[in-house]
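The structures come next, written out as structure tokens.
Nothing in this text is a laboratory measurement; each read-out follows from the coordinates by a stated rule. Because the structure is predicted, anything quoted here is derived from the model rather than measured. Cβ atoms are built from the backbone, for glycine too; each structure is taken alone.
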Structure P
Amino acid sequence: MTLVEELVKDLEPDLIHVEGSFIPSKQPNFKTDGKGNITGVWERKISSDFEQALREKLATEVEGIGGFPTDQEVQVAIVMGVQSQKKYASVDLDNKAKLILDAFKGPIYADDSQVKILMMEKELTENEADSCLMIIKILP
């Protein structure tokens, strides 16, 4: 059991979602002028496509579950399962959290400012593919 899973085992979550694929980074691409000055910034297509697909999956998953989308604060716990040591060393949790929290806008809550508590962890897994466990608790 991971540290985050241990912390949330008695949480009685309102939603548990498992994503069985690599979560791309929300970090944007930058264009520079050759002197180091940033002349353009744009979101990576893989990130925006993944975010939209996750949002659609979550919308389908919470359909019929009372309370979603909520206008209350939420607690979010995320465990990134990474299948290789090389990839584990390069996983940047803050950029992955941003993509996941942005995908929650709409089906889970109105805005990510409703996230009161965020716990995130990465773990090296023995699975053949990367995965991501997402746990959401609506706070009273």
Structure Q
Amino acid sequence: MKYLTFMLSSQLCGLELGAVRELLGYMPFKSSLGEHPSFVGWMTLRGKPVRVMDLRARFGLAMTRTDDTSMVIIESLGQTTALIVDSVVGLESLSSYWSIDSIKRSRIDPRYALGVASVNDQSLLLLDLPRTIIIPPPLPKAA
């Protein structure tokens, strides 16, 4: 299976290539309030509204932007979402990966990962896209 790889902080991450629609440089978008803090806004792409999610915010990392900051447009669960990442690295073909338990330490919560693989002596964290982009509603407060 092929994966698009990208950096988040010092962690190499990957998404199944089948969910990726296109890659864009960092583009302006309309900020929105009220949603989960990782959904930073909306943009229009070819006449279609697209939610913008900052993966650094989603995983509790400090939000930064550089000249390499990119947007990965993905399609998952019938939704188009722009994911803000630090930089796109490339493509990797993997025949297998290991359980997330095999990773010693990661700045990204393992609940959002399918597993981990080794690429050029670096751990590649394979993200579980539905878990990453779906934000469950908050639990009701006890009376």
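Going by relative contact order in percent (Cα under 8 Å, 6 or more apart), which of structures P, Q comes out largest?
Working: P: 41; Q: 27.
For this comparison of relative contact order in percent (Cα under 8 Å, 6 or more apart), the top structure is P.
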task: Identify the structure, out of P, Q, from whose coordinates mean count of other Cβ atoms within 10 Å over residues 73-80 was calculated to give 13.9.
output: Q
- prompt: Any idea which of P, Q comes out highest on distance in nm of label points 7 Å out along Cα→Cβ at positions 65 and 89?
  reply: P
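Which one of P, Q has volume of the Cα convex hull per residue in Å³, as calculated from the coordinates, equal to 128? Write out the running numbers ahead of the final one.
Working: P: 128; Q: 136.
Value 128 for volume of the Cα convex hull per residue in Å³ corresponds to P out of P, Q.
Out of P, Q, which has the highest value for distance in nm of label points 7 Å out along Cα→Cβ at positions 97 and 129?
On the way: P: 2.6; Q: 1.2.
Largest one: structure P.
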- prompt: Just checking, which of P, Q has the largest value of distance in nm of label points 7 Å out along Cα→Cβ at positions 33 and 57?
  reply: P
- request: Kindly point out which one of P, Q the value 3.3 was derived from, the read-out being distance in nm of label points 7 Å out along Cα→Cβ at positions 17 and 49.
  value: Q
Test item: helix-only ellipticity at 222 nm (-39500 (n - 2.57) for each DSSP H run of 4 or more, over all residues; to 500) calculated as -8500, pick one of P, Q: P
